[in-house]
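Next up, some structures in structure tokens.
Every number in this text was worked out from the coordinates using simple rules, so none of it is lab data. Everything quoted here is computed from the prediction, not taken from an experiment. Cβ atoms are built from the backbone, for glycine too; each structure is taken alone.
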Structure P
Amino acid sequence: MIVIDTTVLVYAVGVEHPLRDTCRAIIAAVGESRLAATTTVEVLQEFTHVRARRRGRDDAVVLAGRYATLLSPLISVDADDFSRGMRLFTEHESLGAFDAVLAAAVLRHSHLTGLVSADGAFRDINGLRHIDPADPEALNHLGID
């Protein structure tokens, strides 16, 4: 099972963008049960915040609810993830605090095989399999075409 980051959710329902089709294909594969995926409440909250600034709160809430259903059960972030995330945050200059905690949560769960995100800062995290939708082989890496 993979974890989907905010960037994938945003691009999948966004305006024309080079990553939109790949992100839509990822979400479609999850919806068609061809790809097992989850996310966190925090990712959904961040998606809602970003989407609401662009399209309004009602639209953001509806889409976030659909994503929550699609990606359930959601993984939880706990205090240990926060602590490990803060260590990652201090070790990796390019990694934001939110993303550091998300990476820590993914690393904690042995059943999670990777993190799909357009944020390149994840590729520097030791032990984390980062799948970038900008990679032309991203869909192949996920076992979908």
Structure Q
Amino acid sequence: MFRSSSCHTIDDKGRLIIPARFRKVLKDEDDYGIVVSSKDGCIFAFTFSGWKAVEDSLKTVKTAGMQRFKRFFLGNACPLTCDKQDRVLIPQNLRIYAGIDKEVVLVGVLDRFEIWAKEKWELEQKIMEQELEREDVKEEIASIGL
């Protein structure tokens, strides 16, 4: 499982070094790499087996709205293999979508990790802090024992 967050930089060629704690999760898989796609203003990164589970779930939905989502999400998906320096090349179209230039924050969210432009992540944190003040959000969080 992917947990925690940390700041990183993307080099001029668009390569990102996968942090050691995430590499450990990836190396437990048969293939050493990730599948990335775009959603919520960031890049979602899944293990290959995690991506297969996403695809299996998406196969079952047929509504018009979900068809559009599938075109967007699956159409932007790209399998990436880690090189010998544990780097992946993030496709330019996904970097543009996420507003990523140099500084990024990698955020583990259990079944995947997300790659955020640092500025967007800071804004996302402020939004979450405001949402945590809402009573319905507090109740939902309390319902799972937190």
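Given 27 as the derived value for relative contact order in percent (Cα under 8 Å, 6 or more apart), which of the supplied structures P, Q does it correspond to?
On the way: P: 27; Q: 35.
Attributed to the structure labelled P.
To test your reading of the models, identify which of P, Q gives 15.2 for Kirkwood radius over Cα pairs in Å when calculated. Please list the in-between numbers first.
On the way: P: 15.2; Q: 16.4.
This value belongs to structure P.
Thinking only about mean count of other Cβ atoms within 10 Å over residues 59-66, which of P, Q has the largest value? All intermediate terms of the calculation are to be shown ahead of the outcome.
On the way: P: 15.6; Q: 8.9.
Comparing P, Q by mean count of other Cβ atoms within 10 Å over residues 59-66, the maximum is at P.
Of the structures labelled P, Q, which one yields 1.5 when distance in nm of label points 7 Å out along Cα→Cβ at positions 3 and 131 is computed from its coordinates? Please report the intermediate quantities before stating the final value.
On the way: P: 1.5; Q: 2.2.
Structure P accounts for this read-out.
Suppose you compute helix-only ellipticity at 222 nm (-39500 (n - 2.57) for each DSSP H run of 4 or more, over all residues; to 500) for every structure in P, Q: which one lands on -16000? Before the final figure, lay out the partial values.
Numbers: P: -16000; Q: -12500.
Answer by label: P.
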